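Some structures to go through are shown next.
None of the figures in this text is laboratory data; all of them are computed from the coordinates on show. The shown structure was predicted, so the numbers you read here are calculated from the model rather than taken from an experiment. Cβ atoms are built from the backbone, for glycine too; each structure is taken alone.
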Structure P
Amino acid sequence: MLEIRDLHASIDGVNILKGVNLRINAGETHAVMGPNGSGKSTLAFVLAGKPGYAVTSGQVTYDGVDLLGLAPEERARAGVFLSFQHPVEVPGVRLDQFLRAGFNALQKSRGAAELDPLKFDRLLRQRVKTVNVDPAMTKRAVNEGFSGGEKKRNEMLQMAVLEPKLAILDEPDSGLDVDALRTVAQGINGLRTTENALLLVTHYQRILNHVVPDFVHVLVNGRIVKSGGKELALEIESEGYDKYEQPRGEALPSPA
């Protein structure tokens with residue numbers, strides 16, 4: 001589904017990604033872990049097409065298409081979804097109206113019928129149950145006054161409604177207490193299928209107790225320096241990232 005080859009990217013002239021290689025197939029969940037400033041969020045933003053991030057070299061292929069050649073809205077219509085670490089508030093725009101606009105934009109791009117408010121409301125009631133969201137939340141302005149947990153559940157509800165093929169979750173555990181983390185993880189797991197894929201960006205192993213990845217990758221200094229199974233996340237939790245940091249004058253370890 002997604003293949004990243006020797007990806008280099010910068011922001012404001014500063015090189016952040018320095019040769020990322022990664023392959024994700026349908027049905028797989030990949031976790032990218034790394035210390036602050038390693039390039040994790042930059043990777044997520046580059047894949048989604050966020051403005052301001054310049055790809056200086058490398059290739060990204062998504063379903064056989066050059067992903068980097070697509071505008072952000074074209075990537076979204078093709079099924080690429082980005083969940084933000086810090087979702088923004090959209091005052092004055094009700095969540096259900098926001099979701100219907102996004103859903104119908106996708107329907108139109110696919111040549112499918114758009115849903116009127118009543119039909120969409122029925123669909124939304126089903127999706128709300130899927131991710132265990134309070135239905136009253138959909139009548140509030142997008143993220144306005146939402147708690148950290150509510151913002152993350154809103155992101156999961158967007159996934160449930162839009163049904164992306166590739167979901168990129170940038171630190172979905174950020175700012176969550178134990179109960180909220182469990183609820184958000186249950187929502188993520190409920191949306192995993194053999195037809196879609198998940199790229200989960202995180203600092204910590206704790207969410208991976210609930211959303212068990214097929215592969216874990218350690219991103220340090222703009223490169224994936226080690227890959228493995230879920231046990232790699234436990235190793236990171238126990239030992240930290242120090243041994244993967246680049247000592248002066250030495251090369252980074254090669255990915256496993």
Structure Q
Amino acid sequence: MLRYHVSIESEFKVAVMIRISKQRTNDVIVFLHGFGSSKEHFIKAFSNKSLNDVDLVALDLIGFGESSKNKEFSYSMTDQATMVMKVLEKLVIDTFHLCAHSMGGLVAQELAERFPKRVLTFMNLEGNLTIEDCFMTGLVFKSSFNEFHRRGRKELEEQIDFRVSCDPSLLSYLKTFRQAYTLALYKSAEDTIKISKDPQLIKRFIDLPKKCYFYGEKNRGKFSAEKILHEAGLQVFYIEKAGHSMAEENPDQLYAYVKDFITTNK
């Protein structure tokens with residue numbers, strides 16, 4: 001596995017993790033992290049035996065992890081998707097599979113809609129489909145940016161820290177949340193909420209080809225989108241002994257399903 005930065009134009013550097021498999025199959029999975037997270041959310045994919053023969057790319061969205069923090073960037077899902085595509089073009093990756101978590105699902109959906117010939121499959125890990133999915137983003141965007149910058153962010157980090165004893169998966173999330181640029185958190189929350197309020201969002205996802213949706217088993221039955229997905233006949237997977245952070249809580253089952261979905265949709 002290699003770690004380095006990809007330069008985009010003269011303003012941005014995007015941190016990436018890349019692994020080229022020994023048995024080349026021309027399959028590339030691109031991982032997109034969620035709100036307040038980073039590429040490290042998918043670190044266990046790089047040592048998972050189910051993905052041994054697949055090339056892997058995980059990156060930090062602008063404003064998150066080790067990527068550039070820029071005052072002039074919009075932090076919209078549309079512009080994040082544009083940056084992801086620029087990175088993939090720099091890496092000379094033509095077609096790819098998308099595996100996206102939480103807010104990253106909105107970035108991935110943007111890519112799938114804009115580049116249908118390049119996105120081979122889309123695996124959505126509890127990505128935003130309705131306003132119900134805006135938990136952390138709702139907490140961030142409930143006040144003005146100045147208020148969030150002054151004390152809201154610190155209070156939110158303290159809440160996450162307090163919950164670590166009940167949910168150990170939040171420990172790694174707290175670390176990456178602290179890495180995130182304050183403006184990126186606020187602007188991303190704003191755009192995520194705006195997009196998630198659109199009743200057409202879930203219909204647009206359902207209309208995409210070769211996609212599936214994943215829930216952590218602990219979240220079964222909690223969200224209205226789940227029923228809509230089932231009624232539409234969409235393939236829904238449940239990851240045992242996991243909640244929202246299924247890539248950390250049960251990576252073996254998750255990546256076995258990911259590999260199977262890719263294989264059966266060639």
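Which structure, out of P, Q, was Rg and Dmax of the Cα atoms in Å derived from, given a value of 17.2, 52?
That value comes from structure Q.
Output the label of whichever structure in P, Q has the greatest value of mean count of other Cβ atoms within 10 Å over residues 103-110.
Greatest value across P, Q: structure Q.
One of P, Q was used to calculate P(r) over Cα pairs in 5 Å bins from 0, in percent, for residues 71-222 alone, giving 2, 9, 16, 20, 20, 16, 11, 5, 1; which?
Q
Can you say which of P, Q returns 26 when relative contact order in percent (Cα under 8 Å, 6 or more apart) is computed?
P
Identify which of structures P, Q gives the largest calculated value of distance in nm of label points 7 Å out along Cα→Cβ at positions 15 and 239.
Across P, Q, distance in nm of label points 7 Å out along Cα→Cβ at positions 15 and 239 peaks for P.
Can you spot which of P, Q the value 1.00 was calculated from, given it is FRET efficiency 1/(1 + (r/R0)^6) of positions 31 and 231 (r between Cβ atoms, R0 = 30 Å, to 0.05)?
Computed on structure P.
If you rank structures P, Q by distance in nm of label points 7 Å out along Cα→Cβ at positions 47 and 79, which sits at the top with the largest value? Write out the running numbers ahead of the final one.
Values: P: 1.4; Q: 3.7.
By distance in nm of label points 7 Å out along Cα→Cβ at positions 47 and 79, the leading structure of P, Q is Q.
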